[in-house]
1. Comparing mean count of other Cβ atoms within 10 Å over residues 139-146 across structures P, Q, which is largest?
2. A value of 14.0 was derived for mean count of other Cβ atoms within 10 Å over residues 219-226; which structure in P, Q was it taken from?
3. Upon calculation of helix-only ellipticity at 222 nm (-39500 (n - 2.57) for each DSSP H run of 4 or more, over all residues; to 500) from the atomic coordinates, which of the structures P, Q produces -10500?
4. For percent of Cα pairs over 26 Å apart, find whichever of P, Q sits highest and give me its label.
5. Among the shown structures P, Q, from which was the value 12 of relative contact order in percent (Cα under 8 Å, 6 or more apart) calculated?
6. Can you tell which of P, Q yields 0.90 when FRET efficiency 1/(1 + (r/R0)^6) of positions 75 and 203 (r between Cβ atoms, R0 = 25 Å, to 0.05) is derived from it?
7. One of P, Q was used to compute mean count of other Cβ atoms within 10 Å over residues 51-58, and the answer was 23.5. Which one was it?
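None of the figures in this text is laboratory data; all of them are computed from the coordinates on show. Since we're looking at a predicted model, the values are computed, not measured. Cβ atoms are built from the backbone, for glycine too; each structure is taken alone.
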Structure P
Amino acid sequence: MTTTDVTWTRASARRLARQGLTVQGLTAQGPAGREGPEGAGLGSPADVVGAMLGAHAQVMSAAELSTALRLPAGTTRTDVREALWSDRTLTKTYGPRGTVHLLPTADLPMWTGALSAIPAGPDPWPDDVRMTPQQTDEVVEAIRDALAGEPLTVDELTEAIVDRTGPWAGDRVMEAFQDKWPRWRQAAHTAAHRGALAFGPNRGRKVTYTSPGVTPADGPRAVPELVQRYLHAYGPATPAHFAKWLAAPPAWARDVFAAQATAGRIEEVVFDGAPAWVVSGDTAFPDSAPPQGVHLLPYFDAYLIASRPRERLFPGAAYARALAGGQAGNYPVVLVDGTAAGVWHQRRSGKRLLVTVEPIGPALDSARARTALAAQVDRVAEILESRAELTLSTVSVGPHA
């Protein structure tokens, strides 16, 4: 049996196309049996968020930009907000790595089933702060009961949880942003993963929580589905890549991949000279030409987080400049032909969007690249409903600023 040999260039071209970040056409079949050009069918915010396996939404404007950039010209942040709060085809909740994400509402049974099946890692909280497993279960059920009605603010939910569990759940013992949070909040992401909690629309400046109205799928069914979707979007990949992306135990990820290989659902390829995995039968890749295009990707864009090996996505000086201690997402990145070639920063001034781009290396030196960069800046401004002004200079702000 001949093993497929996949280069970084071919893999990155397919990953970009499958997320709607290129217009290259390559017929393939996705894990759910959909056929057509790569990136075809991404006609709505929910389609896009599903294709990239969640939009990181700790910074909501970044999630809106990540999503709209992958949709046709004319799409703005308002379209993403309508999908989230009006159409409810998107849900804001705790996703991979226990961080806030937008996820397709239709996919919540799979997501909650898979995320709740991941073994818990070491508890990071001190002994006098952490909750026991029994207390965590009590809090999750209290949240589920409290959110059966109208959305609640943090303070309202805290009061409801304390009423149902006891004062220990409301003790302000968690260090958080020069403040202290009530003890129960260490279980917020667990409650979301068990289908008990999601974010509701803000009430003024106050965050609210609501019930997602979802029953998690069985873990043994949901985890293999998540592996299929992950490999379709970001393969070839290894169990270690999958574990990093999910913040899951590496040994668990190895066992999951081994079981999927035994079941014939995934197959091994050679990726840049080392073994990696794709969905069985999903071995068609573009030719050796590098992917084309310039993209301004915001904080914690899914492509930057999930694409590995990271040293190929951030080559040379980009590894030191565009990452924060090796962690992707802390800087918005200028992607040129599939690799990091700069960092950028935006600042609003009324209706003006002041965009500073700091090139890394020569990739932005050509007239073609500069023209594409200017067009991408205009597209970002369109999404954010503003007027763009571009400056090429050093980005002086630090990570996640």
Structure Q
Amino acid sequence: MTAAFVLAINMFIAGIFAVAFGVVAATDPTTRGARWLAVGYATGIVSIPLEFLVPYQVNPAPVTIAIFLVFLLALTFCLVGIAKHYAAAVPWMAITAIWVASVLAVPLTFNLSYGSLPRGLLYQFPYFAMHVLVGLVILRARRRQPLDLLLFTLNGAAALLYLSKPLIAWIVGTAATPQGYMTTTYAALSQSIGSVTLVALALVLLLVMMRDTAAEMAARSETDALSGILNRRGFDLHAERMLARAERADEPLTLVTADIDHFKRINDKFGHAAGDATIAHVAKLLCEPVTGDALVSRLGGEEFAVLLAGATLADGRGYAERVRARLAADPPVHLGVDQIVTASFGVAQVTRGDTLFDLARRADAALYRAKAGGRNRVSLALGELSSAPCGSLQQFAAPNRPAPGFLSTDRESSLLLS
């Protein structure tokens, strides 16, 4: 297989991937970096026809220099595309340094004896450096999924292959002049290596983008557009998993449900825009005091649910009290609501054998009691008091009387547990 044939294949493959990345960029504008990768692979195509021109040049230097710089530009576009996709900072200073050094070294590189080891090293080193930057970008993104590790490994292999090409040329031999390059065994080996790395890296990059696009679509389907937190679908999906983990690990798990008090009055008095802003404001307050593993969701309308992993009933009450106090402290005038906004909360801790429905039912029962008891308060599912540490509960209750929201009679206790 001659180098010319492999070059033609490489041009065809590069064109396919340029179109593929272009289609990804056109169909999903949120796919960061695809446009840069499309331009990178398209730019790489330009260097291939230039290779076919070299044998017909009396002075091949201008064309060979153009090949060198065009391919370096193609790698630069690909580096920027990968950085954009991984939402990492583009290493512009390092890129600039590589370009400045490469351009300044052009007179020395292309005046050295063709086929010599020093010339080969100077020619290939900028390509090696670009791949090193790609590896650093992937590392800094701190993604450790199998495809990311595979991309990092393949990129490292490509970098080493560029650095090894001068040694391969020295071992197998190459032409005495650039015009004879296409007829050498080294050219066939070099272009074959390039073809393999081209296909491997492009395929893995496409798989990474498909994976991330699918994950982003799933996240959008599970996210409430107004508040930015989980919607009911997302909550149910992740809460079931969290409940199963808690059961396996025999760890506490507490559900806090919340409902904005008199929300219809806010909409009627201040308008739906102010009502929407209030919902987003409450969602933000629910997220701020969360530590550790937790799910914060808007179940619909003005109803919210927060599932706290590793939290006891007392922890859940403390969390709910902090949110309730912050919400009731000041009227959100900046949202267009010139009155105090309050919310009521119900708290329930999972017990052995609970389903998500069981836990939600008890938390909702406590929430209804809070609303029936005057709103702007936190109520606990009473049947769980014995399962929570007494000392931790006492810090939320005033001495010599039940804490607000606690139910004390047998009749009330049976209502919560029914």
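1. Numbers: P: 20.6; Q: 12.5.
Sorting by mean count of other Cβ atoms within 10 Å over residues 139-146 in descending order puts P first.
2. Details: P: 17.9; Q: 14.0.
Derived from the structure labelled Q.
3. Values: P: -10500; Q: -22000.
Computing helix-only ellipticity at 222 nm (-39500 (n - 2.57) for each DSSP H run of 4 or more, over all residues; to 500) on every structure in P, Q gives -10500 only for P.
4. On the way: P: 55; Q: 65.
The structure with the largest value is Q.
5. Details: P: 18; Q: 12.
Clearly, the read-out refers to Q.
6. Working: P: 0.35; Q: 0.90.
Checking each candidate, the match is Q.
7. Working: P: 23.5; Q: 13.5.
Of the structures listed, the value fits P.
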